[in-house]
Structure formats: C-alpha cells, structure tokens
1. Relative contact order in percent (Cα under 8 Å, 6 or more apart) computed as 26: which structure among I, II?
2. If mean count of other Cβ atoms within 10 Å over residues 83-90 computes to 18.1, which of I, II did it come from?
3. When Rg/Rh (Cα atoms, Kirkwood Rh) is calculated, the result is 1.08; to which of the structures I, II does this value belong?
4. Could you figure out which one of I, II the value -13500 for helix-only ellipticity at 222 nm (-39500 (n - 2.57) for each DSSP H run of 4 or more, over all residues; to 500) was computed from?
Structure I
Amino acid sequence: MHALHCLLVEVPVKISPGASAGELDRVKKETRAVALNAMNRYRGIAFDWCSRDDAGRWKDDFPGRGVVLGAEEPERFRELLNEYKDAPLRAAEALLWDLKIEVWAEDWKWPLVMDAVTLERIWKTDVLDGYAGWCLKTALKLVTGDYIFDARFFSVPDDSTKVGRETLEKALANPERYALVFVDCHF
C-alpha cells in the first residue's frame, strides 16, 4: 500500500532573497536529502520503499522535488503543516474506533480503562490477540511519537511524529527556515 508521508525539516542552507529558480531547486534537493537521510533508519518499520526524487504518486500535488519551502510559499507551508502535523493522532483515533467495535463484541466496558483489572483480563484472555491487539498497540505507538507507516508525518527536528511545541512555534513564526518534504512511501 502507498501513502503520502510529510516530513518537517529545517532547511540546511540559507535562502537568499530573490533566489533564482536554479538556486531554489538546489535548496529543495539538499532539503529532500536531509529528510531522506532521517528516514533511512525507519526502513522496514515505517516503509519498505519510498520515492527518492519527488512526491511519487503525489508529484502533481507537490511539484518541485516534493518540497514546499517556507521561504518560497509561507502561507501554503503553514496550512500544510497545520494539516499534516496531527495525522498520527487522527490515525490513532480511527484505530480506537475499530478497537471499540472489537472489544464491545467481547462484552468489554467502554471506555477501556487501563487499570489492574483490565490488565489482568487482557493477560487471561485472547481478546486483544489479533486485530484488536494490533489496533491498541498501533494507536499507542502513534500517540507516543513512533514513526510507523500509519503515522504519515515526521518532525525531523524533534526526531518524532509529534512536533514539539517549540519547533511548531518556530516553524510557524519563521517559515523561511523550514520546509515540508512529501514522500510516497510503500509498506
């Protein structure tokens, strides 16, 4: 399956005002290289293949090497960052809906409260084996910042799928220092 992943990256070089198209392309190439380098250690965890030169299947939506430079398009950068930064949380919430359906079928009380009784019940039964267990484990990975395929967002400055408050404030206030890199990932 393919999914579009968005990576927040600090631009590795300063962009001069009135930069030429060639200079902007060079910056985008270097910025994409930073993002891909950060992704390398997640091969086999978050993806098994990814587009190297552009946004792959989404290259029409994100031309220019799949990089949106805050210096070039500050408003689009801010809009896209605000759109994609919570993708891991939205994915976790969707998984909880599936989990709710699975555990209700087993007559579990909802909301599922993690206490000693619940942990013992999980230990003694197989209700969280299979899909229900995968939903719970994956949702927890997503909300704790693990970069997995379903996260679809990664903040390189924070080394996490959770963009830190300070990073977010800096990126929104100084978009010229940041970029979003879009990558077609497969798993």
Structure II
Amino acid sequence: MPCLSVELDGAPVTTINLAGMVVVDVSVHGALDRNPKAALDAGGGSDAQGGRGYLIWVTELPIQAGAVLKVVFHEACENPDEGKTIEQLFPDEEPCTQTDFTINDEMAAEIRARPQLHQAFSVQVATSQGQQAMAVSDVRNTDFTFRVLWDHTRPHQARAHLSTHCLDDVLARRAGPSHLKAMLDLGDSVSFMLTA
C-alpha cells in the first residue's frame, strides 16, 4: 500500500502508511496573527477494524523560515509510524461536544481584534514534476494553507494545493486564491518553504 513520508530539512518527521485509511491530510498553515507563523499537521480518517476514527501523526510542529518541508508519495514503505487518537495525545482533555463551528459576529469581532504578530509572509512550493508557485501576504491574503491530500478513492494519487485567504473569505464561505493545484503520482514529491 502507498505511504506518505514527511521530511524537514532532510530529517524524517513521520511516515504514514495509507492502508486502512479513508483520507490523510498533511498540511502547513499560517497567518499574520498567529504564532508560530507556520505549523505542520498530519492526520486522517481511518477505517480500521470496521470502525471510523481519526488518527494524528503530527500536530502544530513549528516550521521556521528557510526550512524545507518535503512530502514524498511512495509506492510502499518500511517502518511507518503509528498514528495516535485524540484521546491518546490529549488524555487529560474533556471530549469535545461542540458540533456547530460557525463563526458568529462576536467571534468574528474577536478575530479581527487580534494583534498582527507578523509583518508579512511569503511561501514557495515546488513539485518534483517542475510545477512551482509562490504566495505572499497582503490585505486580502492574511492566511495560507499548503496541503497534500490523499483519499482512498484515488489510492495511487495525492493532491497538492497552496491557497491563501482572509477572514472575509471564511465568513462568506468562499475559497481564497489558489496558487498551486497539482496531482502527485507514486514516486512524486512536493516541497514547501516559508521564505519570509
């Protein structure tokens, strides 16, 4: 079964075996009003043992400017890491009972009132097939998301995507600008770098 491996500056971060998974998302997100400026998450939904569940491999790993994150889509892998459940990662936390995550006016006002912690961001993405993209912040692009998304309906492909957005996009339930959309085949890779 295929797997995704994640490296940071050439050092292994995690290897995810896709067997028994429904969807896996490896993503870097960042914003001008959050610290760290960029952080890595990796998790996904599993179908293991006939039940549905969510497994996490990486949560909020800071990515420093200049560091290169590389995601490789392998045909097979040795020694994959075991994902952990939310309960395993956060044993002292009460289970979340919230089901409505809609941002109301009060929440939007709180988000708008957050101090800007960074002057700007600039990110670059490049695939092993030669596709390249860059995204920079401005008044309409205050947040970014880079992701590699795999799902069981296309087991031999993964999608890479870089987008930016702002709070107004989220409130209007519209996507922000896409800077890169790419399909990864087995053996392909994609690299991400926070340049500023």
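1. Computed on structure II.
2. Source structure for this number: I.
3. Corresponding structure: I.
4. Going label by label, the one that fits is I.
Each value in this text was obtained by applying a stated rule to the coordinates, not by laboratory testing. Worth saying up front: this structure is predicted, and the values here are computed from it rather than measured. Cβ atoms are built from the backbone, for glycine too; each structure is taken alone.
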